[in-house]
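Undergrad: These are the structures in question, set out in turn.
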Structure I
């Protein structure tokens, strides 16, 4: 197989497109975990965002509105999840797994009842392609990085903004304190539950957008049952593997996107590896991330611990 610049550019562009849903969800997970909330229900949040965007697209015909409605769906779902994990102080892992199973059933029902007669989607170009002037004409990287969905550019800018926020702002300091020592933060007069609730809702917004991207941009506006296929769990693993640092999350998500792209374009690059093995590779990385978490000292000290004033830790 003759590998040329066009082949490489197409491979890189495919990897970038595939990384966007997990990148958005992982950035949201970084914020909630930094605040001490282990959002295992990320898979369900993405599913609700995806089905909400499909309903929005069928109702409005606007792909931009569909993405916004997907974010709203993730936000509402996150509010429900936060009632149990943050306010009712339920076990975050058990609650999250149950929420994911609940999401699979509910979104499937919505598809059958609401979307069974949905009209075909119109033009989606407004959210699928934005060529940046001059940069898009660069060889190889132009097609790969600068001829992408505007959602990708948003995700990159968001990763930079979150890095700055967590590292240099008072809000970032408070969020990190909520995850490191919630009792001390409460003693200083700051609202631990409010910070954790806000972080969880923010995670819902980003997970909803990730699910909406998966449905509207990557799948042509068609919702399929359980279409996230484990991407929520993968996003959690990315956040852990990147040590809860937004810029590292960006790099790790893009690397895993390239691994996923090998499933579809590996043969054109002369890589003779069975597709099932390539499909399993990102999740092998996820397992490694769980192992790393078990041995890491970098994890927020109060991650996963419900906060109860006066209870101590």
Structure II
């Protein structure tokens, strides 16, 4: 029996995914049909991007699972019209590696004080070497797939890394804390903080004025997770007061970031346009194809979303 797969994403995504997804599905050996215009009553799987505009899954009587092209699922996880399993995108070859490279690059930038040398109009000769990595405490908030990968890479370089998550985790080689008391301990004295939590009602404003005040004087923030994790006004106040040294922000409450937002022109803020961890069509296609194969053969799907937890 032919397995029918509806590609529910914008046309530019179809242009990028059509060839690699076809190749990946061909490699599974299953009999399938992949298209953007399959009648709802014939659809077995939906390859999905929230930007597709599809929100009502009730017209799909045969639907077995929705396979998201995005790592974040906050725009769909609470949808009452989606009752079948939902799998998020976990792509170690592309998305995870991209995040590791982004986080490592910006952590090292702040650790080494590179901005002072890249932009030095006064030609100041300040002959002061930065500390070694082992002298720079780093805290990673969020120990999911992306957080773990980034924390391990930073620890491998030599940073003393503390990881924090809402629920307890044990990760070899990392100091792991959890819960509200654990958050205070994880933030106390941290000189660089990386935020990689998912966005849920429980994680919104994880870094507010109280939490930012617990960091080391002059600490830097790197946020490639979700814009809602940080209280914008509290962040700006901490930067303006000198309490924080810099914030590198890749994600925002409104995207694209409005042209009049104060982040754009703030001397202690670096804005990057949500580029930290782009999904790569070739490697992501292999993830999608493997989940379709698993569904066809009756194996458990990978990367299923916990609806209660929200990720």
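Undergrad: Kindly point out which one of I, II the value 38 was derived from, the read-out being relative contact order in percent (Cα under 8 Å, 6 or more apart). Don't skip to the answer; put the middle values down first.
TA: Working: I: 38; II: 19.
Attributed to the structure labelled I.
Undergrad: Where does the value -9000 come from, among I, II, when helix-only ellipticity at 222 nm (-39500 (n - 2.57) for each DSSP H run of 4 or more, over all residues; to 500) is the thing being computed? Please report the intermediate quantities before stating the final value.
TA: Values: I: -22500; II: -9000.
Traced to structure II.
Undergrad: From which structure (I, II) was semi-axes √(5λ) of the Cα gyration tensor in Å, for residues 68-219 alone calculated, if the value obtained is 31, 18, 15? Write out the running numbers ahead of the final one.
TA: Working: I: 33, 26, 10; II: 31, 18, 15.
Structure of origin is II.
Undergrad: Moving to a separate point now. Given a value of 16.8 for mean projected area of the Cα convex hull in nm², point me to the structure among I, II it was derived from. Mind dumping the intermediate values first?
TA: Details: I: 16.8; II: 17.8.
Going label by label, the one that fits is I.
Undergrad: Using distance in nm of label points 7 Å out along Cα→Cβ at positions 76 and 236, single out the structure from I, II with the greatest value. Present the calculation step by step, with values, prior to reporting the outcome.
TA: Values: I: 2.4; II: 3.4.
Structure II comes out on top.
Undergrad: From which structure (I, II) was Cα extents along the principal axes in Å, for residues 44-91 alone calculated, if the value obtained is 29, 17, 16? Intermediate results must be reported in sequence, preceding the final value.
TA: Working: I: 40, 13, 12; II: 29, 17, 16.
Answer by label: II.
Undergrad: Assuming 3.8 is distance in nm of label points 7 Å out along Cα→Cβ at positions 20 and 188 as calculated from a single structure, say which of I, II it is.
TA: Working: I: 3.8; II: 4.5.
Of the structures listed, the value fits I.
Here, each number is a calculation from the coordinates, and none is a lab measurement. Just so we're clear, the structure is a prediction, and the values are computed from it rather than from any experiment. Cβ atoms are built from the backbone, for glycine too; each structure is taken alone.
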